[in-house]
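Take a look at the structures listed below.
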Structure I
Amino acid sequence: MESGTETFVGKDSPLYQDYDHLYQKIFQTQSIVVMVEGNDVETADVMKAVDRLEHQVQATNGVIETTSPASLIKQINYKMTGKSKIPDTDEEIKAIVDGNPDIFGQLIPDNTHMIISVVMAGSASEDNKEDILASTKEAVSLADFPPSYNIIVTGDPAFVVSMNDEMNSSMGVLLGLSAVFMVIVLLIVFRHVRWCLLPLPIVLLGIVYTFGAMGYVGIPMSMVSMAAFPILIGLGIDYAIQFHNRLEEELQEKGNKKAAVIETVKHTGPAVLTALVMTALGFISLFTSTVPMIRDFGKLLMIGILMCYFSAIFVGVITISLFDKYSDKNPLRKALSKIKPANPEKKKKSEDGDESGRLIGRILQKTTSLTIKYDVVVLGVALLLCVGGLYLDRSVPIQTDVETFVPQDMPALVNLHHMGDIMGDSDELNLIIKVKDVADPDVLKWIDQFSEHEAESNSHIYGSSSIVDLVKEYNGGVIPDTSQEIKDIYSEIPESQKDHYIYGNNMLLLNFDIGNAVADIKVTGIEELRNIVKQDMQWMPAPPGTTVTITGNSVVYIEVISALTSGRIAMTFLGLILVLAGLLIVYKDWVKALVPVIPMLIVIGWSGGVMSLLNISYTPLTATLGALILGVGSEYAILMMERYFEEKEKGASPLEAILMTSSKIGSAIVASGATTVFGFMALLASPFPIITDFGTVTVIDVLLALLATFVVFPPLMITFDTWRDKRKGARKAEKQTETKKQIQGAKI
């Protein structure tokens, strides 16, 4: 599992270097916060309970320090009495707290609330965070707080751990529900074949292969890659169903198992493989994203579809052929054991009648006939809706605030918001200042002046914190004029405080408090704020030899937004070009290359319109939908086209070929599409908005891809193919005429 900065920005990018190497690993710390609520927190019993809690937590591996009113009271009491202990009376406690409002103001915002911070490194691993959180909760239970007090364990690390636990547990339930839905839909729409549930275990075997391949290749699990498995189930089900459906059809027609397997592999194998290659070309566009977890998502999908194909063609086909031999209920074998009809043609017509008599086949045939009859209207309306959708897509918002991805009633989020209400939110812009000497008075004076100016001139900067605050506190509110005086003050400041702002002899940290900017002014506002700070540094420059880098969580969000907006559109159109080029290479035919791509371009337009109308934002999950539509939808169109030309080669007219295609392969495509839809419908039950939105849009997009396959594709295929046949006929007639003229001229 990976969920750090490296999943959002590349490790070789300047942004990652600044944030991870300069800020996170050197300066950033994270805190699990224990909040104590009660009628009066300034009592000896409460402070002694806090002291017991701190003693136990400090022994946990990974805890840098703990900060609480109790530890500060012990320090002050030691200076006053020489005893480092919590006073025994409430009066003594209140006297110390009231006498030092500057020190206790942040930790005791009012007499009913108290904050204890358990500090860990910003680069702490997920496992380390979980251990520290568990130790903190255990320490709370053993600290023996008075019974009337409410103790809340919260903070960003606690929220992230709870979010991951909740997502993992809910995904297990959702995948189980997805499997149940798939079983139901296979029983309904794929019941015309024997062993109609067999495609599900076949595709699950492909998923197991995919997990194994991930381990060998080294692809991590992330928030985005977790969504790959429902997609792979949908695509893999389609592969398994296509082989299953064709093998049953061949067994019924030929009655010879060996011949049926050969025909299935001969016709369906290349057709599905071509669809797989085009799907892969659509997914290749994901590799152009600057967001690493989207690139890993692309790798996972590429490997996954190949594993599912292997499972379908090698395990699926062989399993069906084995089941055919050992099946007790084999209607095909019984039919073949009967006396053959005197008229084979009559038998063929009877079988064709049975085929067309299936409900799905009849509906698809009628739909195809209708769309071809009104081809101009159908194609015109589809294109208009596509253009409108592409226009509306520009107004779809982007969402990267992690707090909006989770259930709004999740206890960890409620506690985090409650702490924010009491303590105030604390988003920051972090300025890494590289200097020749951290004790240079000119640098410290510039930091002081620049911090004051930014807080006064910008309404979204509420304050600042730096080493300057500590230097002024230890020097009567002024910054010394010499470097030696500053070094002397540094020697008096405790290392635990100094390390927050100084690293070595050439790096300082300046933090700007921007409150709850991610929610208030959104990421675009944060980008404007960062640019304003940059502009201010140009006319109020730092001393010579000093460089300033603006970084922090908020700045990382800006980069991710840019990648998801500009990168998303580029990915989609690159995918379209790659699929078109791939089809052209495979078929060497412009008609066969264009026809499968045009319906998918139309669906991409429709999808943008749907997202705009449903007010669904783009997230790291939904941003990949363009590539997914290409991958899923082009497969349906390619399989239809392959069967269409196969029927034409047998002598059918274009209209007869498309009707037979809709009837024979259409039911299999509907089965796989419906299975995918019902599988993703399980995601609608997720308590996580990010997964619910992804499930909603994916279900709609798969339905739109099916609609385009059976409504847009047939008239498009007939129009292009008929046009090409006419051109060929015209050229042939021209050549014949020219040949006749040449013969006549020769005779003369």
Structure II
Amino acid sequence: MKISFDTKLMPFDGCDPQLAVILINAARPGDPTPRLLAERWRGHLSKALFALPQVENHQLSAGAAQAGASYRAAVELGLGATALEDYIAQIRDEYGLDNSQIAVVGYAEGMTLALYYGLKQTQSLCAIIGFSGDMAGFADLRSEISSRPPVLLVHGEKDDVVLPGTFLNNYSRLSEADVPVTACFRPGLDHQVDDLGADSAMFFLQGAHGARGIRPLKKKTINEDVAKSIKLVIWDLDETLWQGTLDDADAITLHESRVEAIRRLNSSGVVSAICSKNDFETARKKLESLGLWDEFVFPRIAFVPKGAAIQALISDMQLKPKNCLFIDDNDINLAEAKAVLPDLHTLDAKDEMCDAFLARLVDAHAGVNKSRVEEYRSLQNRVTESQTFEGSRESFLHTCDIHVAIATSSDLIDFAPRIEELINRTNQLNYLKTRVEPGSMVNYVAEASLREGFALFAWDKFGYHGLVGFISAETETESMQHMAFSCRIMHMGIENVLLERAFQRFRNLQVPDSVPVKPEIPAWITVENFNAPGIRERILAEEKSIAAGNRDIRIRFMANCQSGIFCHYAGLRDVAEIDSMPRVFMMPHVLNKSYLQQHFPPALVYYIGTDFYNIMWPPELLGILDKGLYEVCATEFCEYLKANGNRMLLITSPSGVEPSDFLVIRGVTKERMEAMSAVWRKLAASYDCIDLMDVDSFLSPDLAADSTHFRVEASREIAGRIADWYKALPSTLFEPQLALAG
């Protein structure tokens, strides 16, 4: 056996080679596979030399290999290995390389020679890759090999030349000999190399080459900022989640601290996935028996290269590698993953730092009390179904039954922590790249006259996705301040719906040119009314903001866009209902008696500013509104409260603030404000059920955002006084027989 000629492809970047990849053609002189592989890989392994020697007179066939290596086959392998050694020695000498910088790749018969040569090297090669071949020449593999380089076997399920049983036998023999072997088994593939198999081998080769320099990185710490950025932890199983392997299931011992970390991270919004080279059903049954299967999402359990598997996993979860952490006990797997995804964070499961960092990771997210497991599981179901759907992306979306609802104004108070988390944790779909200070979002959404926000909730046939989008803008300039979306709703058109809603409010909304979203409502999305029966209650329950519908409601805040902030700062949300347009009470409701259909708990807080605007009243009655009509409405409502045993705290508007032109043209005049305030002072003196809070007695005019809205500092002061008033109410007020709905 000899090498008659060869082709060399020099490094793609023009520099001296740092890696030599030898692709062995063996008995197939006209087969283009090795050359096609070299061309496919060059751009990704830019510092590698690709050498394609032609090996002649290599007669070992698949049939001979399966029947047992004959004397002639052994001689041919020995001659081939000697010729290959001479050839590779010349490459080592010419380019100053050693075996750690040499990888051998064999296809079909070439795989036999690649394994025989590579495993007998005293100094370990960088890697051995075999496509659709057999292993022969070893009687006792464990005792005859001289080194154990990482090996990848790629094989097709329908291969009728080298049967799959041979592939499994090769894999088992190498594993039993403690050779670090990886398998890529291609369903439906015959005796050839397909794109996925070729790319899997390339990623494996990148990882094997990168692993030569991984040792110093094992001691590198992952800083606190990284810990806070992690959204996903990807776990290996054998020797990582547990000690032992599934091949010897009885010997498995769980790492209890790691299991506890997974559970705590799940409750804090950081989910865990699996990437393991194991049989799927075997691994699932074991995890189920341990009560752990439901702790994971997007399991990738198969005998495939981990770099490509993790890349697909992260893509399906619509995350960025820099927000993901991969934990494995195998240096090759870690290096391969880093080669495919350079921004991915990796952690060696064998390193003493592993559990210390997991503890820091848990602490970094301890302030979040929100599980995202079900949300990602619904995404997993959607991804799985979309991959098997026969039709266009749009056709598939039509089958998903996507619904959205949008909250705004006072209702945003209930979801302020989630809005804050969305803005601060979102990178890919945070279009303005904004961040907010922890705890600041309540104050931000509280001043509705200065800025307005819109929060979008989504669900479909796969499950409830939660608060997945937020947009806000300044009311005066109509400039956008925040626009962030959860990555879980990418490519569904949900961003477009929320932007369309923002444009309904701000016709001249200033959207940066960098935002690639059009305001529109796709035909496959149903937009629900946030205030519709059952919608708001479901969202509040799902978000665990408040147990809507099952609470002892004792007080109602009727201040429209300021209801939520008064209630929040008063600390009464657990026993309160809040008004927010269109779910409100106003004095105009007395005119058509619609207020009789509303529920009024024993205690009420009412802000007079709700009634100032022309748009709230029938146009034909505006002329007599300040000439007795308003007093008639207010008096009737007081009589209703008196008859039903309610108490109401009436909050006046700040009289020391001149209405702006914007407000005046909407009816908010100085004269109207004074006239309506005078009505309530008179009624408060006449009815025991009415208590008056005169804001002029304790607030300076500079604490008003305008003549009908308060700044945060003023809202805090008002809320504190509301809380004092509520606490002083007699307990008899809340007895069921007195809390009539009317």
For this session: Looking at relative contact order in percent (Cα under 8 Å, 6 or more apart), point out which structure of I, II has the largest value.
Result: I
Problem set entry | Structure responsible for 3.0, with distance in nm of label points 7 Å out along Cα→Cβ at positions 420 and 572 calculated and labels I, II on offer | I
Seminar exercise, completed: With distance in nm of label points 7 Å out along Cα→Cβ at positions 412 and 724 computed for every candidate in I, II, 3.0 is reproduced by structure II
Seminar exercise, completed: When FRET efficiency 1/(1 + (r/R0)^6) of positions 140 and 460 (r between Cβ atoms, R0 = 35 Å, to 0.05) is calculated for structures I, II, the one with the largest value is I
Problem set entry | Value 0.00, calculated as FRET efficiency 1/(1 + (r/R0)^6) of positions 476 and 660 (r between Cβ atoms, R0 = 35 Å, to 0.05), assigned to which of I, II | I
Exercise. helix-only ellipticity at 222 nm (-39500 (n - 2.57) for each DSSP H run of 4 or more, over all residues; to 500) computed as -11000: which structure among I, II?
Worked result: II
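Values in this text are rule-based calculations from the coordinates and carry no lab data. Please read all numbers here as calculations on a predicted model, not as lab measurements. Cβ atoms are built from the backbone, for glycine too; each structure is taken alone.
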